[in-house]
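Q: Quick heads-up: structures coming right below.
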Structure 1
């Protein structure tokens, strides 16, 4: 083990991941990047995510989603519906700290993954269950895809908003591109598993139950909070009263003016036009009431400006501002390069790709992706066939 790996926050922690979807896979990816040894348990034809579009290049058959989510993990063929693989699973569980599991409830008993069964056989195991609507309650058995979960969690009701709603007010509710809901579920699963692991010495193993719908609803907590004062957020009202996204002459920029000092600095950025110096606009409440009027003025000004020039001047004045960039611009960005946010990982076909290391950093413990994207079943030979630990309670029939 390299010195960097040995010093990683979760060094010495062993995670098994049985995931068919993005939420479980992302939870495993987060724990892996924190230093946990993470074994991806795949059926014999591989994880469905290996076939998830888009592909990195036409004809190569390597899923971009899988490449990102599986980087740093090891792959083991293990279908617990098969007797030999069920024994393999039990051996691996006896050595694991955390199991991430998105197996549908109706299939868990047949796979030996029923929560009570696992607790009896592996009393120190953290069983992190992640399902569309959780493992308990009236909707526990329901299926749910990304589109369902974005709307069930409330985000669909709130989109599109801001500039998108202003430009295209007649468009119906949208699904955010990609796997927004599943990634929220993955974050909640990783954090819940870590909380249970932290408490294990005091209370032993636990089963933590994560519902992706709940995780999405938590993202919109502010919108739910507004219900307390009688406000119902909607895509037509969910936006900053002034500020937000603006079109420049060479792209898009976002400005954020939440404080008086930021507004005052923004007026300087505008060149102190007469409309912005109106005494009434010194009152933040009045600015909010006149947000549409203010944004109309800002839009006319922004269309005559270059994005990078606006961002540089705004930041020098203390106004939060940023350019909207395409993926290639992000990869080339000086900020991203300085913080080493991206790294190259090996792909199963011998090529490589650049992926985000993690959405967070530790100042004194740089995070690294320990290995490339695994070949299906590469870890099976590492299983020595030894019986499960004596401490494990034998299953009764």
Structure 2
């Protein structure tokens, strides 16, 4: 089996599931190993909100995501570079993936203007003008010193007309080519991003064009932006066969536990999403029997942990009643304890997925999870039809 490698980046498939496209993998970087399938907590501004790096490692997190757009604006990539790079700056010794910031830039709406050369935008912090090109985004991530860097792309909103998405996708492909030319041998591994909205021909064209450029990995962008779940599964089904089987596949901004289960089944290797941490801060907690809202009155005198099957720090020491009290009192500890639990749930789920693939019973695990949680019928129907 061929191993894709470039400097300090190596990806190897360890085992392929016989009943699906799920696979075990291993990404090696200068800052350690990321075993896949994997979930990366979002540390947009150099921190996973409310937790220390040590707490993340205790939970079992192997890599985190930082955001180029936010770090470029504050404190500035130059400042981070002079202070030793992002790993040293945030005291995180494991792998870091930095997003290009494209999604954030294009979410600015009237505050940004797209041209062939790049994107002009106003900072959401102070309104100051900025101009980023594909080359500049690669340079910023070089200075940050991340392990995996993303090209600048345009994330078309949903829904968008065909011609708009076509123009956007083609520009994204040209930007990817420019990004690749800018990359140096000692830079982070560079991933391209497949775009094309919900249009099959555009998605397939995007994937084919980017694969010809020979990046070190491929991401699927422009999903989980308001489209029906069935549309997301269709997009993955269309494009994954076009992506190299021996390179990592990254599904950006996804998702729920059921999203992850389904995407792993289809052959995705890793994910990022704000869902577990944002939900934690909003009092929504994941459990082995579904989500609960800790602010509900029914938990006011509930002595049980969030999840009696969970071994996280929060569940080992605190009751639902206390977590409800903290949340209603708007105590900082509420966010911390809830985030510890939700991230543990996600990391533990990915651990169980890996174990199931290793043991050759991923299909059984997949079906037991969808049955236990009473997940959307669309998923099970999709599973039976493909």
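Q: Using the calculated result -10000 for helix-only ellipticity at 222 nm (-39500 (n - 2.57) for each DSSP H run of 4 or more, over all residues; to 500), pick out the matching structure from 1, 2.
A: 1
Q: Ranked by FRET efficiency 1/(1 + (r/R0)^6) of positions 89 and 337 (r between Cβ atoms, R0 = 30 Å, to 0.05), which of 1, 2 sits at the highest value?
A: Result for FRET efficiency 1/(1 + (r/R0)^6) of positions 89 and 337 (r between Cβ atoms, R0 = 30 Å, to 0.05) over 1, 2: largest is 2.
Q: Rank structures 1, 2 by relative contact order in percent (Cα under 8 Å, 6 or more apart) and report only the one at the top, that is, the highest.
A: Values: 1: 20; 2: 17.
Largest value of relative contact order in percent (Cα under 8 Å, 6 or more apart): 1.
Q: Which structure, out of 1, 2, was Rg and Dmax of the Cα atoms in Å calculated from, if the result is 24.7, 83?
A: 1
Q: I have 1.9 for distance in nm of label points 7 Å out along Cα→Cβ at positions 161 and 209, calculated from one of the structures 1, 2. Which structure is it?
A: 2
Q: Any idea which of 1, 2 comes out highest on distance in nm of label points 7 Å out along Cα→Cβ at positions 329 and 369?
A: Of structures 1, 2, the maximum of distance in nm of label points 7 Å out along Cα→Cβ at positions 329 and 369 occurs in 2.
Readers should treat all values here as calculations from the given coordinates under stated rules, not as data from a laboratory. Since we're looking at a predicted model, the values are computed, not measured. Cβ atoms are built from the backbone, for glycine too; each structure is taken alone.
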